[in-house]
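Some structures are shown below for you to check.
None of the figures in this text is laboratory data; all of them are computed from the coordinates on show. Being a predicted model, the structure only gives us computed values, none of them experimental. Cβ atoms are built from the backbone, for glycine too; each structure is taken alone.
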Structure 1
Amino acid sequence: MSEVGVEQLTIEVWSDIMCPFCFLGDELLTRALALDPRGERVIVRYRSYQLMPQLPEERAVDLIDLLVREKGIPRERALAMNAQIEARGAELGLSFHFDRVKAVNTRRAHRLSHFAAQAGAQRALMRRLFEGYFTEGLNLASPAVLTQLAEEAGLDGAAATEVVVSDAFDHAVSADQRRAAELGISGVPFFLLGGQLAVSGAQPLEVFQRALERAWA
């Protein structure tokens, strides 16, 4: 790694707001960075990945019905899987309420994420998007909801509204997805540290810590 890379580490995170393991992985990465004495020198850059781009943008879908219909998962198993994720989230201080979740097309939220990155508030926005989706059961396809969350993350509301009601940053979303395909990414979350070291999935905290040590080295 170059001398500049040693002084500053970039972590790219491919994720989707509707992915519970992405929420878990984001919290684990946050904790690993807090424990790393060089954590303040890390730049986290979120990249777009859509798990279900076929979902409608204007209509929310029941999550359990979606898992049964799209993934062929029996309803009882889907409920049990969600309960396990809720329990794991609780261990990390995250509140998952799958009974509230409204499954939607997340492309608008991804475009807003790129806008937030340009404004230096991407991490704050992503956290609010995850909380809004999994904890509060908000409709993240709604321009009004996305604008509200953008404002809570410190972004200009009018500018955020313009992004979500237009095709602004759509090219950036597509570029992220093309790069994911080039890298062979088939699931999220996917963490790329320093452009070289990969961590796939919401791994235990110790895995993130070891990955950070290797990336710095």
Structure 2
Amino acid sequence: MICSMVSDIVYYVYIGIILLISIGLHEYAHAYTSHQLGDPTPKLQGRLTPNPLKHLDIVWFFLIFLIGFGRGKPVQINPSYYKKPLRDELITSLAGPGMNLLLAIIGMLLMMSYARITDISLETLLHQSFDLVTLFWFMFITINLSLAAFNLLPIFPLDGYRLVKIVWKEGAQRMERNAMIISIVLLVLILWPGSGIIGKYISTVSDVLYRRLFTLLSLIFY
């Protein structure tokens, strides 16, 4: 019973730390990219910093633990400052998921480096027999891959929606007009018991990415 309680505490502490870092750097990537493309808005609003606390929405953060879904404080941008608004808005949007993918790669490198130093075998990692250190990095990797996969969905207001603005302008405008309805439907699909559509997509994509990264990086370390 005590071991189970300790395991639960460790799990939720890890979740909190990882999400604070990952969501914060996701939003910082948006802010930094937009700033580099000529938009002063993120800097003026104090968002041009990797400090995760500046990107924290405290209510949505705690909702992650209560309902299993949350978010950071979205970075506001002004595409009118961009030289090529559609292209640069897409680049800014993709910077967030790109950051999560980069963090996942860094996490995999650190997990495998630690495993090699402590003589943890590849087979042990493959069967997910983790100690507290490798467990943290496994969770760090999978959470970041999940954040990347989720945010790349071509649905307003997620980052992937900006691609729709380029390839299907009318569809994007329709999404914007029905933003409230789309947000509610998306939330229902995520939270409704037995739905599993969004969850299955995220788990499938993140699992494929994890296995590809694991296979590639294991060639370096083993």
Assuming -15500 is helix-only ellipticity at 222 nm (-39500 (n - 2.57) for each DSSP H run of 4 or more, over all residues; to 500) as calculated from a single structure, say which of 1, 2 it is.
-> 1
Which entry (1, 2) yields the derived value 120 for volume of the Cα convex hull per residue in Å³ | 1
If mean count of other Cβ atoms within 10 Å over residues 88-95 is computed to be 21.2, which of 1, 2 is the source?
-> 2
For FRET efficiency 1/(1 + (r/R0)^6) of positions 40 and 144 (r between Cβ atoms, R0 = 25 Å, to 0.05), structure among 1, 2 ranking highest is 2
Taking mean count of other Cβ atoms within 10 Å over residues 8-15 for each of 1, 2, the highest value is that of structure 1
Ranking 1, 2 by FRET efficiency 1/(1 + (r/R0)^6) of positions 112 and 192 (r between Cβ atoms, R0 = 41 Å, to 0.05), the structure that comes out highest | 1
Identify the structure, out of 1, 2, from whose coordinates mean count of other Cβ atoms within 10 Å over residues 16-23 was calculated to give 19.1.
-> 2
Please state which of the structures 1, 2 yields 19 when relative contact order in percent (Cα under 8 Å, 6 or more apart) is computed from it.
-> 2
